[in-house]
1. Quick check: -14500 is what I get for helix-only ellipticity at 222 nm (-39500 (n - 2.57) for each DSSP H run of 4 or more, over all residues; to 500), calculated from one of I, II. Which structure matches?
2. So if we calculate mean projected area of the Cα convex hull in nm² for every structure here (I, II), which label has the highest result?
3. Work out which structure the value 25 belongs to, where relative contact order in percent (Cα under 8 Å, 6 or more apart) was derived from one of I, II.
4. If you work out mean count of other Cβ atoms within 10 Å over residues 30-37 for I, II, which one comes out largest?
5. Which structure, out of I, II, was mean count of other Cβ atoms within 10 Å over residues 6-13 calculated from, if the result is 17.6?
Structure I
Amino acid sequence: MKRGFKAEAERRSLQFRKDMDLKYTDKLCGFELAEFLGVTVKIPSEIAGLEPYRLNNLLHNGKSEFSAVVLPSGNESFWIIHNPTHTPERQQSNICHELAHIICEHEFDSGNVQDLPLFLRDYNKLHEDEANYLGGCLQLPRETLSWAINKRMSKDDISSYYGASIEMVRYRINITGLNRKYARL
């Protein structure tokens with residue numbers, strides 16, 4: 001990631017909360033952020049004409065391989081197609097990750113939605129690293145986590161309160177350097 005990206009991601013995640021009239025300690029729902037940004041969120045069964053075998057591949061046979069994808073929908077707007085079979089916490093993470101791609105202005109394939117399982121194979125490591133970091137910040141900014149830790153919330157409490165997976169809570173506590181603070185309390 002480029003120099004300063006992490007600090008900027010932290011700032012932006014807090015600014016989105018402020019722009020949405022939330023406190024820095026409030027949960028930021030990925031679906032609400034998508035609506036705020038004008039991004040349409042859909043599930044595969046809402047895609048007109050998606051062939052049943054493709055739908056089955058996305059939501060059943062390959063559900064562990066499909067989380068979400070961004071599709072340009074023209075006029076600088078986007079759709080996020082996500083997997084509704086994942087846990088609510090994982091869906092939040094998936095949506096925030098895809099929103100991070102949009103916020104970072106990454107380039108997207110203009111693939112046909114009918115080809116969903118096929119064009120999900122492109123991988124840009126830098127873009128994925130940025131989306132992973134910013135997506136995590138959107139869910140759990142460092143300042144928010146620090147507040148939760150000061151309130152002596154357990155990782156399970158943080159997970160429940162913010163609708164984030166326990167894996168995301170652990171990741172964010174570790175990557176932000178708050179693991180030492182958490183261990184002391």
Structure II
Amino acid sequence: MKHELWKITASKIVFEQEPWLRVISEDVELPDGRIVKDYLRLETPDFVMIVPVNTKDEIGLICSYKHGVRQIDIQPPAGYMDEGENPLATAKRELLEETGSVSEHWQSLGSYVIAGNRGAGMAHFFLATECIQVANPDSGDLEVQEVLWIPLVQVRQNWEEGSYAQLSTSAILGLAFARLQVGQ
């Protein structure tokens with residue numbers, strides 16, 4: 001079977017709240033000639049997420065209220081990319097802001113679109129090892145945040161039990177565990 005791209009025949013912004021969200025309605029022509037009117041696509045800012053591991057084999061996670069899941073949650077440090085900023089530079093900035101840590105050892109865990117049918121931004125995932133705390137955390141975010149350094153084995157157990165509410169958290173932890181070969 002040969003797969004083909006859909007052809008966009010019309011596009012209009014139906015909602016925009018800069019810089020957080022743009023909803024676009026597109027008319028598309030499918031490869032077989034059918035027309036789909038008002039197919040919605042979402043645009044949100046690209047972001048980074050980092051799994052920081054210190055020299056004690058602990059992962060730095062952030063405990064804070066997340067309004068999207070309406071609960072206190074634990075997740076890796078993360079943040080939106082500034083315009084013109086590359087993903088690794090953003091990751092280094094966010095690691096320092098949210099944990100007060102730096103690392104000289106960075107590995108990309110890949111870049112992923114959030115929702116295959118709707119778009120909704122790109123997540124750039126990183127693993128930072130041998131992290132060293134050099135400052136106090138100062139995220140400047142809306143949430144009150146607490147940095148928790150939790151042993152790798154405990155984070156892995158929590159992950160296997162489905163303890164994390166956000167898909168991005170579960171995805172990046174799984175990728176990091178595979179790279180670190182934790183629990184294998």
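All of the numbers you see were taken from the coordinates with simple rules; none came from a lab. Small disclaimer: the values here were computed from a predicted structure and weren't measured. Cβ atoms are built from the backbone, for glycine too; each structure is taken alone.
1. Matching structure: I.
2. Between I, II, the highest calculated value is found for II.
3. Among I, II, the structure yielding 25 for relative contact order in percent (Cα under 8 Å, 6 or more apart) is I.
4. When mean count of other Cβ atoms within 10 Å over residues 30-37 is calculated for I, II, structure I comes out on top.
5. I
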